[in-house]
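Structures incoming, each one as structure tokens.
Every number here is computed from the coordinates shown, using simple stated rules; none is lab data. What you see is a predicted model, and the numbers here were worked out from it, not measured in a lab. Cβ atoms are built from the backbone, for glycine too; each structure is taken alone.
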Structure P
């Protein structure tokens, strides 16, 4: 994880699986491109030691598929693609995150009114 994240590190860790799935909604990406997409969206610059275990876990769960792609003038690399199971997981978990956010907002608004 990196100090340049927009949110506290525990939040980034908690949301990382979901963020990786979301980064793949527009198509297949290799690990470095996923890390760049996450950094561009406020998750900070992830180290391989943070990202690749997540990708392996998502692949084992059937949420992403990995394929080896030969390099053009360079080394080959693994590219990751979102599966239909991964898209379903993304949709379900995003709904849960939204519900959590709404609950926290409702709780804090009530506390301010009653404060």
Structure Q
């Protein structure tokens, strides 16, 4: 796995932390692969139907990631970016399995 392939998430002892670009009011709840930002960082693109008020879009994002990765909702939490479009989401669990699953969600066959 090359370094460029993993720039949108990092692995630690308790799971992974994923950089996400969220589009609220996106018409549907979906993961749209990954994207390279103008500054060179990579993020996982996600869209949710929820509006960005009172944490509704953040809650929808956490639920979408939990469902997509087949983990319990309590394992997914917002680490940074509560009011920003760019967010960092912590997902607790088996880091190796989560890394493989997030790479698949991003559109890569295998890590």
Output 1.6 (distance in nm of label points 7 Å out along Cα→Cβ at positions 43 and 59, calculated) maps, among P, Q, to structure P
From P, Q, which structure was log10 I(q)/I(0) by the Debye sum over Cα atoms at q = 0.10, 0.19, 0.21, 0.23 Å⁻¹ = -0.24, -0.93, -1.15, -1.39 calculated on? Q
Calculated from one of P, Q, FRET efficiency 1/(1 + (r/R0)^6) of positions 11 and 67 (r between Cβ atoms, R0 = 35 Å, to 0.05) reads 0.65, and the structure in question is P
Note: distance in nm of label points 7 Å out along Cα→Cβ at positions 75 and 99 at 4.3, derived from one of structures P, Q, originates from structure P
helix-only ellipticity at 222 nm (-39500 (n - 2.57) for each DSSP H run of 4 or more, over all residues; to 500) computed as -7000: which structure among P, Q? Q
